[in-house]
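Engineer: Before anything else, here is the set of structures, which you'll find just below.
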Structure 1
Amino acid sequence: MKLKPLGRTDLRVTELCLGTMTWGSQNTEAEGHAQIDMALESGINFMDTAEIYAVPRSPETSGRTEEIIGTWFRKTGKRDQWILASKVAGGPVDFIRNGTRTDGKTIRMAVESSLQRLQTDRIDLYQIHWAGRGSYNFEGSWTYQPHTQDTADVLANIEDMLETLGDLVREGKLLHIGVSNETAWGIGQWLRIAETKGLPRLASVQNEYSLLRRHFDLDLAELSHHEDVGLLAYSTLAGGLITGKYNNGQMPKGSRADYQKGFWRHNPHSEAATKEYMALAQRHGLDVARLAIAFALSRPFTTSVIIGATSTKQLANAIGAKDVELSPEILGEIEAIHRRYPRTI
């Protein structure tokens with residue numbers, strides 16, 4: 001398992017990161033523990049969670065995933081074998097802290113609660129789950145309207161959060177910080193304010209990246225290269241879409257689309273592209289899920305690819321992507337498909 005530097009920190013994380021968001025909803029505690037065991041045995045040292053997990057988010061499941069990780073730490077005593085990442089909800093959520101806005105005060109509350117659930121004294125990478133002002137990552141670039149934002153308010157909020165994050169780093173409760181579902185402008189502001197005020201520097205950005213959604217190839221790739229803010233890529237299978245399980249109107253029982261409802265990725269454009277990537281994989285004797293993960297791993301801006309699964313069989317297949325080397329021919333075919341379908345979700 002390859003190790004990569006986490007931004008400009010002294011941490012080196014594995015190229016694959018264990019995702020956890022189904023534990024406590026689609027997966028039981030025992031199943032979550034089995035996935036942690038398998039990932040650790042395969043050489044993975046990096047695990048990502050969030051206070052809002054499990055998904056779909058609800059008052060009943062929020063925090064449950066962190067609790068499952070915490071019971072594994074307590075049972076095994078192997079906390080120090082993991083670089084642990086978690087996230088604070090990025091904006092008002094009605095059942096979290098009474099729907100209050102994420103700011104310095106609520107971050108401290110969130111960290112204390114997460115530490116208790118995780119049964120640990122520190123979180124190695126703490127991330128803002130999504131931009132409180134909104135961003136195209138969740139709202140969809142078709143309707144995102146940044147001109148409606150109050151710039152002074154946005155910057156004051158970032159500075160307030162950074163001040164508290166800095167305090168928590170000094171206290172040893174957090175080691176490093178990152179963001180998620182952020183834009184190039186947003187990351188630039190976090191970096192500028194941190195440098196000006198002597199506050200913690202972003203180590204990473206956790207954004208969606210897949211064969212079907214490649215926004216990161218543009219401005220974010222340039223920022224990542226020059227500022228050493230690497231990508232923690234999530235949803236490299238586009239919520240399972242890339243495997244073809246939803247083609248031709250299929251809705252497998254127990255799948256994410258069936259479980260979560262309101263699945264936003266599946267549409268005629270994404271299905272057409274998916275079928276081409278599946279055909280490409282078949283021509284070259286590759287599993288299409290491994291193809292998709294290997295492609296994300298091949299990107300120069302990728303620090304780690306987050307792999308999530310609802311079974312150890314799926315997890316084992318995803319882990320196998322680390323051994324897939326994509327030839328120039330395959331990469332060329334991927335680019336040709338991307339030219340025909342530059343954005344499908």
Structure 2
Amino acid sequence: MKRNIPAIHDLAAQKKISAHRVMDFTNSANPLGPSSRARDAIRKSIKMIDRPVDDRARYLKRAIARLHNVQEDNVLASGSFDDLVAEITRSFNVGRLLCPAPYPSYYRNIVEGPIAFDFLALEEKDHFFFDERLWEARLPGCDAAVISYPSFISGTPLTHDDVLRMIAHAEDRGALLIIDETLIRYSDAGSAAGDIAGHPKCLIISSLTEYYALQGLPVSYLIGEPATLSVIRQRFPVNPPSTPAAAAATQSLRDTAYHRRTRKYFADEHAFIEERLKKIPGISFYTTGCGSFIIQFSHAPSRTDIFSRYNILVDTISGCLFFPVKNHKWNARYLKTLKNIMGEQHDETP
């Protein structure tokens with residue numbers, strides 16, 4: 001059930017080119033790139049790199065708390081998403097972690113790590129629909145569960161009511177529930193941060209590197225009951241984000257214009273992509289709750305290696321292509337390459 005997710009630096013090394021020349025369609029990083037306020041914050045923070053890092057990331061915590069309408073002591077900020085997941089699972093002595101599959105590319109390292117995963121397979125024929133009843137049946141065999149809200153791949157994302165039921169069900173079973181809201185800003189969904197109050201074994205986790213295009217300056221955080229976060233801090237050291245990372249993330253959260261620009265860009269680019277996809281033979285497609293496309297094939301293509309020839313890194317999931325929206329030039333090249341692949345295959349079909 002583990003995915004073979006290609007990595008940008010591996011392809012660059014294989015082709016002996018700079019990673020800057022690789023068009024990476026495996027992640028959900030915002031195609032707008034870091035906001036102007038984030039860039040300014042990075043430049044200013046350089047003056048502070050000769051000083052100790054704020055181990056509590058106070059300004060960042062304040063911005064996160066305001067975003068989710070919670071108190072600052074309900075927030076724990078960190079750098080690496082992978083380390084934060086590891087610290088949670090070790091603090092709660094998690095033996096088995098229930099996780100929907102396919103999972104997003106930013107789970108790559110934690111799945112390959114020491115945590116024992118129990119995968120709940122989502123079916124391609126059902127547009128990777130998340131079946132709550134099946135999840136509930138599998139939960140008793142696990143100590144904890146992580147769910148993506150919204151799903152990066154499902155054609156029918158979880159609703160807020162679905163999440164409320166899952167919170168209640170996990171609490172009844174005594175299982176730790178981790179709600180991953182990394183991609184929530186791409187959707188119309190509202191955060192569940194206010195719903196987990198009073199639930200000590202329920203946590204919100206989020207990485208700011210995807211939506212705010214800060215993959216080189218990782219920042220992640222938890223929202224939970226203060227006593228729960230205190231246990232995690234006391235049992236294992238939580239590495240704070242670097243000074244430039246914390247500054248960039250703080251200003252990104254405060255940049256309301258960035259969110260409006262992202263929504264407008266996605267609306268415009270969706271129209272362009274949908275128009276081109278409809279003209280490609282042998283495929284069907286749908287849009288996920290976080291704005292990416294899933295491309296399905298009537299017959300499996302035999303020449304997806306052609307993408308690599310043009311320095312395009314693609315993610316194949318259960319016989320489908322994951323197509324996150326990128327900048328217009330990249331999207332156009334991706335679509336042209338896919339059209340050529342499918343056109344050649346269509347011409348060869350008797």
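No lab work stands behind these numbers, since they all come straight from the coordinates. Just so we're clear, the structure is a prediction, and the values are computed from it rather than from any experiment. Cβ atoms are built from the backbone, for glycine too; each structure is taken alone.
Engineer: I have -1.22 for log10 I(q)/I(0) by the Debye sum over Cα atoms at q = 0.19 Å⁻¹, for residues 112-271 alone, calculated from one of the structures 1, 2. Which structure is it?
Structural biologist: 1
Engineer: Comparing distance in nm of label points 7 Å out along Cα→Cβ at positions 96 and 336 across structures 1, 2, which is largest?
Structural biologist: 2
Engineer: State the single structure among 1, 2 that was used to calculate distance in nm of label points 7 Å out along Cα→Cβ at positions 16 and 144, giving 3.0.
Structural biologist: Answer for the origin of the read-out: 1.
Engineer: In addition: State the single structure among 1, 2 that was used to calculate semi-axes √(5λ) of the Cα gyration tensor in Å, giving 30, 24, 20.
Structural biologist: Going label by label, the one that fits is 1.
Engineer: Looking at structures 1, 2, which one was relative contact order in percent (Cα under 8 Å, 6 or more apart) calculated from, given that it came out as 18?
Structural biologist: 1
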